[in-house]
Structure 1
């Protein structure tokens, strides 16, 4: 026997049960986004490396992106994030687009990271963005979409918190401790890693970035001040608006949240479980300069992204995922022999034309085997069509959950099946 070829490291196989979770999550994402008036869109999976080099940040481009040279000699990348593609598409068709834009997307992304719990090289990501508004109302709305999704799938603020900060406010604070503008990007990368590195390694990393020991100790002291947000009109207004929107209980200030990507300019946030057992569930913020930096007119934007890996771990941990049967089939029609192929398929066709989900067992095997298959698949109704039923113009309906079985006239099949499904198996 030939050796089984393995999948690429860091990618995931989605068998029907895993796909059922992804579909369940997607349905919640879509419903929440549409409640806020957002429209679904998509971008190419491949983009030029130049697009990400423009503003995604050195770490993402040099260390995490899947980059290769195509047959024409151009450097391209499997998309590691979506915001640069969004900026490019808006820049290309700015005159045809009606601002403000409310767009959302859910699709695959790739980052060359070390696979571990909560992290895969291939992942699906929900992106929600609002472009064309500079108001804090827009920031609060997008962040509230994130909070609404968490609530929609059954999580609570006691289990998950969205931690908020402002890049603008942090620029002022780090300047106050003597970190000049040239060193601020390095300072933000350092702040972004404060919870990811031991303090000794964090201090070493900061000194390698060019910060002095006194600046680093002042930075640590500043990051311990959880009341400083009251000095920021921007953050005070943001929290006030979330109260109007009915989502304030999800949000808290955290000076350590700055986000690692270089294009953020205002309010930024990350969602995490309260017990800090997992990586960030989602993250986002304001990016006022990104569209202009890929060649378009200046357009303000705000948005967030949420991967499917961590949110699945969180949902499992807090037991909010319902019992999802990947099999959506409602009815199995049996097959008894060549003489029943015509009748079985005719009945199945009629049921499908009435919007019912139906399988015909493909092989002639014992009835016991066909019933066992239906039971394992979670199919609630089996229509038995053997020689006796064909001769009498009847069918036998068996409900697997109860074992109840009855013969009915073929003409009564549709209303009878509908009544059983509505009475016994409706959600």
Structure 2
């Protein structure tokens, strides 16, 4: 079989196919730790940390007369003032209004854009551009473990002292850069493009920048920043700490792509390779259903409802308009009960009978992990992306919970572990389900 559609037609149930797929945790192509994951987490709130993002994301460049029109026709966002020097969280939905994917979109010029992230939204845009005959040129800088195979480097520096570090590295004050806008620095004589989108919030300071430039400049720029950061407590971040940042920022990084059903998307599934990321989804968690559509998300589920502004005619417009006044799920943080976490880890390691699923340290999730969230045995939402951070001081997962139940301080139950009758997943130890008490938070516990 060569296409995703052929793979789906060969299975009796899409959910069972995904549950049977091997556990999929992204393997980042850089060191797991530089100074210890706990210290690296602590740094992004108290000093600053630098993560190397040069290897694990694709970069799709879109140029040409129809570049902006392609984005306008496929994204829920407002593009009326978008262009050079700006960025946004690009969100694409299917014809029924469910999210296909989201990525960071960079405006490099009036007809020159860059979409950075996992391939899901990039695949969708590529398909639309090719089949609808847009006058654009697409160039994919594919993720690779060797920077010599990339066109650009990409570093993220974030924390309350990030501006101090970069000003010393540059040798002068930073020019003002508005949030989600871009500017330029000069480091070691090299021009560096910088996007302002840090997690830390210190009034009057730039607290986080994503830095990018030609791959050949990567090492000298990195060395200069690291040297400048010594006196400010700059830490280098590794691949154990990096994915845990979502437990503070609240970003649900890779929602289930809403592409596996529907006649309108059949040509797209026929275009997508079976070996694509979309064709290799590994599904985990206690939430159990035979219908893959129950895993689809709306923009409101992910906290993106506010991005649907100045309605224009894009794929999914009418569906989102029909959803607007309906009840939605709300993105929340779920603080796990410390005693329950201790019990589960202890029983998973030392109880030979009826052991629960182990909670990994510091993060315990795969890309597509969905657990039940209950109130009085009633399903009120889903839990995903679980991690411990030094700044939260506890395990936190991200939730998508019914608006009526999304009250700060509310007590909920998370069902932890695979369903007993689920397809046995390779590489996952046998276990029994258990319950975890959690406190619902409408803002990040680390705020």
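Here, each number is a calculation from the coordinates, and none is a lab measurement. A quick note: this is a predicted structure, and the numbers were derived from the prediction, not measured. Cβ atoms are built from the backbone, for glycine too; each structure is taken alone.
A value of 5.9 was computed for distance in nm of label points 7 Å out along Cα→Cβ at positions 80 and 368; which of 1, 2 is the source structure? Before the final figure, lay out the partial values.
Values: 1: 5.9; 2: 3.7.
Structure of origin is 1.
Have a look at 1, 2 and say which one yields -11500 for helix-only ellipticity at 222 nm (-39500 (n - 2.57) for each DSSP H run of 4 or more, over all residues; to 500), as calculated.
For helix-only ellipticity at 222 nm (-39500 (n - 2.57) for each DSSP H run of 4 or more, over all residues; to 500), the value -11500 is produced by structure 1.
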**Study point:** Test item: semi-axes √(5λ) of the Cα gyration tensor in Å, for residues 104-239 alone calculated as 29, 22, 15, pick one of 1, 2
**Key:** 1
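Quick check: 92, 53, 49 is what I get for Cα extents along the principal axes in Å, calculated from one of 1, 2. Which structure matches? If you can, show how the numbers build up before the last one.
Values: 1: 92, 53, 49; 2: 61, 52, 42.
This figure was derived from 1.
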Study note, to complete from the structure: Taking mean count of other Cβ atoms within 10 Å over residues 88-95 for each of 1, 2, the highest value is that of structure 2
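Comparing structures 1, 2 by relative contact order in percent (Cα under 8 Å, 6 or more apart), which one has the largest value? Please list the in-between numbers first.
On the way: 1: 16; 2: 22.
Result for relative contact order in percent (Cα under 8 Å, 6 or more apart) over 1, 2: largest is 2.
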Practice item. Supply the structure label, taken from 1, 2, corresponding to semi-axes √(5λ) of the Cα gyration tensor in Å, for residues 224-343 alone with the calculated value 46, 22, 14. Key: 1
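0.10 is what came out when FRET efficiency 1/(1 + (r/R0)^6) of positions 32 and 360 (r between Cβ atoms, R0 = 25 Å, to 0.05) was calculated for one structure; which of 1, 2 is it? Let's see the in-between values first.
Working: 1: 0.10; 2: 1.00.
Corresponding structure: 1.
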Exercise for review: Match the computed value 0.85 of FRET efficiency 1/(1 + (r/R0)^6) of positions 208 and 336 (r between Cβ atoms, R0 = 35 Å, to 0.05) to one of the structures 1, 2, and report its label.
Suggested key: 2
Exercise for review: Match the computed value 3.5 of distance in nm of label points 7 Å out along Cα→Cβ at positions 96 and 112 to one of the structures 1, 2, and report its label.
Suggested key: 1
